[in-house]
Structure 1
Amino acid sequence: MQIEVLKSKLHCATVTEANLHYMGSITIDEDLLDAANMIAGEKVQIVNNNNGERFETYIIKGERGSGCVCLNGAAARKAVVGDVVIIISYALMDFEEAKMFKPTVVFPKEGNRL
């Protein structure tokens, strides 16, 4: 049996940009991606702590060291600059493997720094 479990989480990152006129996705600083064990193209769930919105999109790699967390396209309607979001990715794995798996959780500091 396979189950879906938390793989990675960026807990309480701050939205730095919302770009409505861009193909959809979320752009995330490459340093944050590395720290959270996430990759470009990966499906993520975004939870907005400010307004309760929850939605899914995929990751685009942002400039390393920029602190960028930019919602693009339709996702830009779900948050404004300054909103605090949780970015979550999940993985499918065998039930027994999942019992021992430890997710990667990152708590960015001010400016989305590590």
Structure 2
Amino acid sequence: MTKYLISFPSAAMVVPAEELESVAAAAHAVVQEAKDAGVWVFGGGIDESVPPVLVDADGAAREGTYPQTAQLEGGYSVLELPSHDAAREWAAKIAAACRCAQEVRAFQYDPAS
């Protein structure tokens, strides 16, 4: 089976404050459904209050990131699924819960792992 990244940027999720609790409950319900189905691998939101750090091969670290990933934020789910169609079905469930479109990407298969 293939692992799929289902994600959205923070700016895509525009929810009135009074609806945040119901959106969170809906999102947690989808996560539980994925866990119950045995397809949940990992998920969560990027903590945007913690700045990114680049770490070199020698262990030297500095605040910052690659320019093309400076806007890496939002919510992410990794599911292990039998097909791209199944990933799209789960993305639709997450989109309904979070009230914003979801991006679906497949991880490459690594035969050594």
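Just so it is clear, none of the values below were taken in a lab; they were calculated from the coordinates. In this text, all values refer to a predicted model and were calculated from it rather than measured experimentally. Cβ atoms are built from the backbone, for glycine too; each structure is taken alone.
Name the one structure among 1, 2 that relative contact order in percent (Cα under 8 Å, 6 or more apart) of 46 was derived from.
Of the structures listed, the value fits 1.
Once mean count of other Cβ atoms within 10 Å over residues 27-34 is calculated for every structure in 1, 2, which label goes with the largest value?
Structure 1 comes out on top.
Determine which structure produced the value 26, 22, 12 for semi-axes √(5λ) of the Cα gyration tensor in Å, calculated from the coordinates; the candidates are 1, 2.
Going through each structure in turn, the value belongs to 2.
Please compute distance in nm of label points 7 Å out along Cα→Cβ at positions 43 and 75 for structures 1, 2 and give me the label with the greatest value.
1
If you rank structures 1, 2 by FRET efficiency 1/(1 + (r/R0)^6) of positions 19 and 67 (r between Cβ atoms, R0 = 30 Å, to 0.05), which sits at the top with the largest value?
When FRET efficiency 1/(1 + (r/R0)^6) of positions 19 and 67 (r between Cβ atoms, R0 = 30 Å, to 0.05) is calculated for 1, 2, structure 1 comes out on top.
Kindly point out which one of 1, 2 the value -9500 was derived from, the read-out being helix-only ellipticity at 222 nm (-39500 (n - 2.57) for each DSSP H run of 4 or more, over all residues; to 500).
Value -9500 for helix-only ellipticity at 222 nm (-39500 (n - 2.57) for each DSSP H run of 4 or more, over all residues; to 500) corresponds to 2 out of 1, 2.
5.0 is what came out when distance in nm of label points 7 Å out along Cα→Cβ at positions 59 and 83 was calculated for one structure; which of 1, 2 is it?
Computed on structure 2.
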